[in-house]
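Structures follow.
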Structure 1
Amino acid sequence: MNTVFISKERLFEKYSFDIVFWIVKYSEKFSGIYNSYENFLKEMDELVPDLFYVELSSKGEMDINMTQLIREQFPRSDIVILSDGKNYAYEAFEREILDYLVYPIQKQRYEKTIGKLANKNTRINISKE
């Protein structure tokens, strides 16, 4: 599973680097952290991610509309939103986002996300320690 993390404000630095560790741990291939979707597109080199983690601030620096751009260009990719608030939760599920995680993210809650991915995709190894 090829994974990309898009994080403009790097909220994970404020809350916990654990989320980055978990993302890398459960990814078959982690392709990096990008500060914008546009920068990801510039650097992607034919990369087609299976999974996007998209960080959205409750202050609205990165808009949930970016998920629509991802869907249009990568219709088979899953999207998980990480946020410091629930501002976009309803809209995220209306857009069929796989999951919506609110900082601070607990490991048990993240493992539920991995379970959802595992149910959709056999390339996830949920037994990693």
Structure 2
Amino acid sequence: MIDEPGDQPSEGPREWAERRIEQAEDVYEGHGRIFRWMWIAVGFVIVAAGLAMIVFPGPVTVVVPLGLAMLAVVFGWARRLLLRSVEHGTDAARRFRRANTWVKVLTMAASACLAAAAAAWLLL
């Protein structure tokens, strides 16, 4: 069963992410050395693929956090980076929800124009 942020009383996205990392740590600790090395290697490959998706088409906003989540089980720097990105993403979503309708429309239009320009540049 996949739990969602807010399943626990008064739990925010950061607490949910911390709890999920701790659950993954329990699984990670129960395996041998080869599994651990493969976990780290796959985490770095996923992050590298996500960073490549900044230039090439792909779901960079999904892939990079996935790789960081894998590395957060092992490395403190990845954990801090992942939790900081969760906080920034939550704050951005909150600000977007409170924004004026015209600001939302202009933000969506600007994003669409940037995506179209990037696609045109890559295709031409």
Structure 3
Amino acid sequence: MTKFATTTEKLIALLVLGLIEAISDGKFSSDDSESLIFLPKYLEELKKINVDANLVSIFQLGTELNDIETLVPWTLSKTLEKMKELAFCVIEKKGQVMQIGEWFDEIKLQSGPDLKFKSQIDKM
């Protein structure tokens, strides 16, 4: 696995940990987390590429959060805890990582000259 791929997986896992914390503290809804990151299309994309199986499991659980909260709310904290455990497995995985600046440079390199992300940052 490349340093870029390892770094990306770990960054996604860190993002997930933040979402879990925000949901647990009532600062972010499970519905919003599904709209932001846990979309079924992303789950399908992850299944197609060679990513850590724990990330796929996290996204599978993430796509179900709103249903869990609505239908069986007493199991939400257990689901979030499972997602947290899986995220820590990704973070603890061996492999070299890049500094964030190198990671952004790689994204720019892969995206070409008309990187839309940068133009959105410039508007902030």
From which structure (1, 2, 3) was helix-only ellipticity at 222 nm (-39500 (n - 2.57) for each DSSP H run of 4 or more, over all residues; to 500) calculated, if the value obtained is -10500? 1
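Going by mean projected area of the Cα convex hull in nm², which of structures 1, 2, 3 comes out largest? Walk me through the numbers on the way to the answer.
Details: 1: 7.2; 2: 10.0; 3: 8.6.
With respect to mean projected area of the Cα convex hull in nm², the highest-scoring structure among 1, 2, 3 is 2.
One of 1, 2, 3 was used to compute Rg and Dmax of the Cα atoms in Å, for residues 24-63 alone, and the result was 12.9, 37. Which label is that? All intermediate terms of the calculation are to be shown ahead of the outcome.
Values: 1: 11.5, 32; 2: 12.9, 37; 3: 10.9, 33.
For Rg and Dmax of the Cα atoms in Å, for residues 24-63 alone, the value 12.9, 37 is produced by structure 2.
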Distance in nm of label points 7 Å out along Cα→Cβ at positions 16 and 72 was computed and gave 3.6; which structure, 1, 2, 3, did it come from? 1
Identify the structure, out of 1, 2, 3, from whose coordinates relative contact order in percent (Cα under 8 Å, 6 or more apart) was calculated to give 37. 3
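All of the numbers you see were taken from the coordinates with simple rules; none came from a lab. Computed from a predicted model, the values in this text were never measured in an experiment. Cβ atoms are built from the backbone, for glycine too; each structure is taken alone.
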